[in-house]
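Multiple structures follow.
Read-outs throughout are calculated quantities, based only on the coordinates presented, and are distinct from any laboratory measurement. All figures in this text were calculated on a predicted structure; none of them were measured in a lab. Cβ atoms are built from the backbone, for glycine too; each structure is taken alone.
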Structure 1
Amino acid sequence: MCCSAYVSRRFAGIAVTLCAGAAPLAAQVPAMPGMHHDAHQSVSAKNRREIDTVAKSVASLGTKPAAASAGFQAKFGWIPTMGEHWVSMRLMTSGRQTNRAEPSQLMFSKIGGKDSLVGAAYGYVTADNDKVRPSLFDGSPPWHEHPDLAPPGLTLVMLHVWFVPSPDGPFAGTNPNLPFWALGLDAPDAVRMRETAFSALVRRASLALAEVADTTSIFPQLKQRPEVGPVIAARRDTVRTLIPELQAAQRTHDAARWDRAAKKAAAQWDGMKTTYVASARTTSGRERIERFVGLLLGQHPE
């Protein structure tokens with residue numbers, strides 16, 4: 001099977017196995033008063049200009065119908081901390097990407113109840129021992145790899161570019177803000193996200209919220225098992241009761257109340273993860289679950 005066909009097939013299959021203008025969009029992003037989460041503050045002025053250029057280059061593709069008309073196709077469902085990837089297979093299979101203005105993928109996620117273009121991505125397949133990456137942006141931000149999406153001996157390398165604030169910066173592989181925005185919540189404080197404990201808490205709470213924002217976004221096939229589905233559904237119900245608590249904490253700028261609700265949400269995710277892992281019937285299945293959860297939490301191999 002040729003590389004192009006393999007990648008296309010794998011992109012379509014992973015959704016079954018595991019899972020759906022810059023300035024105007026920035027204005028839609030909820031922001032908690034008194035809390036700062038402008039991830040772009042840590043990048044160079046040149047980076048900001050480059051990111052703006054990319055956003056403008058794909059602004060005409062800012063809706064899913066427009067993306068489809070331009071040859072992009074949804075290859076995944078909504079992945080909680082990565083959004084919904086729309087892929088141009090023509091660009092994905094055209095070799096090493098060197099044109100910053102022509103990303104091979106678009107990333108959509110809901111903000112304020114509306115499907116929004118939150119970022120773009122570059123990707124191509126190369127030999128697994130090829131460690132040279134195109135330098136598309138100032139400072140050469142690192143690409144990440146998905147060897148499981150390529151034939152043996154090859155790997156899929158990718159670089160994300162976020163048009164919305166991301167606590168790990170605009171080139172991070174994941175963005176834990178997305179599930180918060182999908183539920184109409186504000187993003188967590190990016191200044192506190194520099195603290196290891198708070199960051200870990202937010203990422204776990206983010207996945208709990210994702211289970212409510214889209215009940216099919218994480219391991220939909222596992223949820224069909226009788227020992228998994230009811231447990232996850234009950235924990236989702238608990239998470240739903242925490243959303244008003246987070247909203248109230250936002251309104252009153254009560255960080256302690258927000259933390260308490262986030263910790264309860266994170267604990268629900270811990271229980272969900274335990275249930276998913278326990279349902280694995282083989283060692284390799286358990287490893288796949290752990291690996292995917294790691295990706296959702298931002299543990300991309302480089």
Structure 2
Amino acid sequence: MELTLTNDADEVRGLMAAGWCPVECSIGGESLVDSLVMDHHGPRSDLECVAIRAYRDHFGVRRADRRFVGVGTADADMSFAIAALSGMLPHPDAAVPSGGLAEVWTRDWSDLAALIGRMDTDPIGLDLTQVAQGPLLMLWHALVGQATDSLRGAAAVHAWTSLLTAPPDRLAPLLTATLEVERQRIAQAREDLDERGLELDGVLLVMGARGWGFDVWYGRDEGLGGDVAAAWQHPVVMRWDGGDGAVTLGCPNKAVAEAIFGAGGLLTVFPALEPNGWGGREAVGGSPRGLQMTEAMVMAAARRVAELCGSCRP
């Protein structure tokens with residue numbers, strides 16, 4: 001299996017012309033796809049996540065040609081989809097490798113694909129410690145994280161094969177340790193909110209965030225329905241990564257995003273932000289791929305988002 005991660009649209013097009021399969025190649029507001037349509041951002045945000053569709057509809061179709069190109073980060077959705085397209089995962093239709101156990105290699109992991117899809121598009125309010133396959137997804141994140149280069153991206157894909165075919169007794173101590181990592185992540189997110197959070201006219205900006213904490217930062221009022229902005233202490237959150245300089249902009253879900261920004265939610269916001277190239281889905285997205293955002297750029301973008309927050313509470 002070969003995977004090239006890039007933030008260059010021309011490189012994506014060149015590889016596609018040479019027969020490489022694009023997976024989650026959304027860049028600069030453009031969705032670059034082949035006949036498999038393995039993207040769900042921007043103009044294709046109405047589609048299911050690629051992990052779900054690759055595993056359910058296209059398992060193993062690229063087994064004979066495992067060359068893939070992706071944009072940005074080899075997250076769980078992209079990497080699981082590539083593994084599925086390559087036929088590298090257990091599946092009811094999988095070919096059992098020599099010496100492999102049929103009960104392992106023909107197991108149906110559709111529930112994991114669905115969980116990956118939900119975490120990618122509507123994760124708020126979902127406690128991975130309490131749902132089936134949640135600890136396994138957390139373990140994948142702990143092992144390979146958010147790969148942004150081709151070598152680590154390939155490792156992220158292969159990690160799915162290793163995890164889904166490993167004996168349960170070997171995974172048990174790793175899954176236990178993963179639960180402790182999750183506890184630490186939540187604690188760190190709360191510290192980042194207290195120490196690095198800046199409120200700006202309805203927008204919460206977390207500067208130099210050390211980890212991922214949107215589920216903590218939104219601050220849901222459990223007494224209210226989650227589809228209204230008033231149910232959230234911070235219904236619009238921006239996170240500036242302390243490492244790669246990327247910015248993620250999010251709302252708790254599509255309904256809240258559209259209540260604040262109108263039909264299309266954040267899809268109407270991205271074109272108004274500078275520099276050009278912001279993109280994503282109705283409720284989540286971010287700064288241009290591969291761009292190291294400066295503090296001045298982040299603050300300017302946050303002020304512009306605040307201007308567009310017609311329904312945000314101050």
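Could you figure out which one of 1, 2 the value 20.5 for mean count of other Cβ atoms within 10 Å over residues 84-91 was computed from? Source structure for this number: 1. Given a value of 29, 25, 17 for semi-axes √(5λ) of the Cα gyration tensor in Å, calculated from one of 1, 2, which structure does it belong to? Structure 1 accounts for this read-out.
With Cα extents along the principal axes in Å, for residues 220-283 alone coming out at 37, 28, 13, pick the structure among 1, 2 it was computed from.
Details: 1: 47, 19, 13; 2: 37, 28, 13.
Structure of origin is 2.
Figure out for me which of the structures 1, 2 the number -14000 belongs to, where helix-only ellipticity at 222 nm (-39500 (n - 2.57) for each DSSP H run of 4 or more, over all residues; to 500) was derived from the coordinates. Label of the originating structure: 1. 0.95 is what came out when FRET efficiency 1/(1 + (r/R0)^6) of positions 172 and 188 (r between Cβ atoms, R0 = 25 Å, to 0.05) was calculated for one structure; which of 1, 2 is it? Structure 1 accounts for this read-out.
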